[in-house]
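Rule-based calculations on the coordinates, nothing more; no lab input. Everything numeric in this text was worked out from a predicted model, so none of it was measured. Cβ atoms are built from the backbone, for glycine too; each structure is taken alone.
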Structure P
Amino acid sequence: MEIVLDTNVLLVSLPTHSKYHPIFQALLRKEYDLFISNETLMEYEEQIGRRLGIERTELQLIELLNLSNVYRVIPYYFWQLIEQDADDNKFIDCAVSAGADYLVSNDRHFDVLASIDFPKVEVIRAETFLEMLT
């Protein structure tokens with residue numbers, strides 16, 4: 001599977017005590033491919049840094065970037081499909097550029113994508129992705 005993880009899903013998958021931790025563990029076991037762009041990576045860095053501090057953030061990002069199943073893409077077109085929170089568009093752009101199977105997010109702003117025919121971006125909740133992994 002080729003996946004783009006919204007920051008909210010990545011964050012809840014990092015703590016070992018989280019019910020979503022198997023999502024991060026499956027990434028480490030290379031059970032799916034993760035696609036990131038410079039913009040999504042910068043948001044990961046910012047949000048992990050806010051919660052875990054700079055030192056832990058650097059370790060997490062180094063671990064992430066050294067995985068052979070993490071791929072960087074460069075979006076050349078910016079779709080601007082979400083008006084409610086334009087910052088979320090970076091994940092759509094990444095998913096479309098990568099040809100990802102799913103964008104995994106718990107953010108309701110992505111619900112609008114169900115009514116958009118092109119480009120088609122399949123958004124699933126973290127709970128659904130977790131079930132797919134087991």
Structure Q
Amino acid sequence: MIYFNDLDSSCRIKNRKGVREWISSVISSNGKKLGNIGVIICSDDYLLDLNNQYLNHNYYTDIITFDYTEKDVIGGDLFISYDRVKENAKQEGVLIQHELRRVMVHGVLHLLGLRDKTETEVKKMRAAENVALKVFHVEHSK
């Protein structure tokens with residue numbers, strides 16, 4: 001099951017049912033099963049605190065993924081900074097909802113095992129994000 005929760009920032013995720021179906025299809029298309037995934041919307045400050053506490057990183061980020069995957073059952077918590085999502089959307093010239101979906105699928109791809117530490121990994125991650133986003137738009141543009 002996919003759960004949505006706002007902590008200290010409020011964000012309206014449009015078409016939650018469609019987003020749930022889409023995330024589930026991304027997982028199943030990778031040969032895995034959906035467990036429990038929390039999508040938690042928070043502020044820059046909240047996520048910075050998590051970044052410091054759990055990763056010893058003192059910088060803003062758009063997402064931190066906590067992986068609770070067991071074997072082929074994908075689960076975890078995706079903490080997403082709505083402040084970063086808005087800023088990224090503005091910089092990229094895309095709608096906030098589009099950027100929000102990109103960040104969500106980025107976290108799901110981490111749960112599926114993709115990484116983004118090297119230049120090669122970043123390219124693979126971005127390509128996988130773009131494929132997943134195209135699928136969302138095809139499935140939910142009706």
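Some observations on this one:
- Of the structures P, Q, the one that 2.9 was derived from, the read-out being distance in nm of label points 7 Å out along Cα→Cβ at positions 70 and 86: P
- Read-out distance in nm of label points 7 Å out along Cα→Cβ at positions 14 and 46, computed value 1.5, structure in P, Q: P
- At a computed -17000 (helix-only ellipticity at 222 nm (-39500 (n - 2.57) for each DSSP H run of 4 or more, over all residues; to 500)), which of P, Q: Q
- Answer label among P, Q for the case where log10 I(q)/I(0) by the Debye sum over Cα atoms at q = 0.10, 0.22 Å⁻¹, calculated from the coordinates, equals -0.29, -1.51: P
- Highest-scoring label, criterion being distance in nm of label points 7 Å out along Cα→Cβ at positions 6 and 102, among P, Q: Q
- Read-out FRET efficiency 1/(1 + (r/R0)^6) of positions 22 and 94 (r between Cβ atoms, R0 = 25 Å, to 0.05), computed value 0.90, structure in P, Q: Q
- Origin of the derived value 22 (relative contact order in percent (Cα under 8 Å, 6 or more apart); candidates P, Q): Q
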